[in-house]
Structure 1
Amino acid sequence: MFRELIDKLRHSSIFFFPTYSEGFGLATLEAMSCSIAVVTTPTGIGCNLKNDVEAKICGFNEVRDMYSAIDHIISNPSLRATIAYNGFRFAKNFTWQKQVSMLEEKYLQWLS
C-alpha cells in the first residue's frame, strides 16, 4: 500500500485539500515536498502560504473558487510548475529537527 501511495504521488500534479481544521499541515507539506501544486484553504500551514505563489488558497465553502483554482492550474502548466516549485522550496524549510528545536524553545520560554 505504501508503494502505491508513492507511485500515485509521483504521477500527481495537483493536491486538493479543502480542510477546515488541519492542525499543522503535514499532508499539505508532504504534497509540496513532492513538487505537487496545492489548492487548499487558509488553515494549518495553508494560512502561511502566499496565494498564487506557493499554493492556490480558497475560502472555506467557496466551491466555485475551488473549482476555478483547480481548473486554472490544470489549464496553465507554467503556473502549475511555478506553484509546485515555490511550494517545494517552502516545504523544505520544515524538517523534523528544526520543528522539534522550535517547539522545545517555545516550551522553555513558557517554563521561564
Structure 2
Amino acid sequence: MPETTGEFAHRRQEQNECVLSNADLTTKRFFSLDRAAYEDGALSRETKELLGLVASTVLRCNDCIRYHLEHARACGVSHEAIVEALSVALIAGGSITIPHLRFAYDVLRTMDGGTG
C-alpha cells in the first residue's frame, strides 16, 4: 500500500533530521538554500512549486514529485495548473517520464479523495 501524505511527511522529516544532525556546514547551507529558493519573490511560491514539480518529473524523483504536489496544493495551486505542468514535464522529459507521470497522478488522485 502506498504511503499516505502524513506518512510521507513524517518519514521525510525524520530523514531530514537525521541528515542535518550528521551533516557538515556545506550540506546545512544547501538545505537552507533549498528552503529559501521556494519563498515568494519575483516568482510566486505557487509558480516555484510547479517548476519544482516539472524538474522533479524530468529528473524522475518520485519523492520530489510527491513533495512538490503536496506543497503546490498547500499553496492553492489548482488541479488544472498541475495537469498543465505535468504536460510540460512530459514534453521536456520524453516518454521515460511516463512511469513518473503515473506516480504523480496516483498521488494527485489520493490527494483529491481517490477520484479520477
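Bear in mind these aren't lab numbers, they're just calculated from the coordinates by the rules spelled out. All values reported here derive from a predicted model rather than from experimental measurement. Cβ atoms are built from the backbone, for glycine too; each structure is taken alone.
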Answer label among 1, 2 for the case where Cα Rg over 2.2 N^0.38 Å, calculated from the coordinates, equals 1.09:
2
Upon calculation of distance in nm of label points 7 Å out along Cα→Cβ at positions 41 and 97 from the atomic coordinates, which of the structures 1, 2 produces 3.6?
1
For which of the structures 1, 2 does the calculation of helix-only ellipticity at 222 nm (-39500 (n - 2.57) for each DSSP H run of 4 or more, over all residues; to 500) return -17000?
1
Origin of the value 1.00, where FRET efficiency 1/(1 + (r/R0)^6) of positions 17 and 49 (r between Cβ atoms, R0 = 25 Å, to 0.05) was derived from one of 1, 2:
1
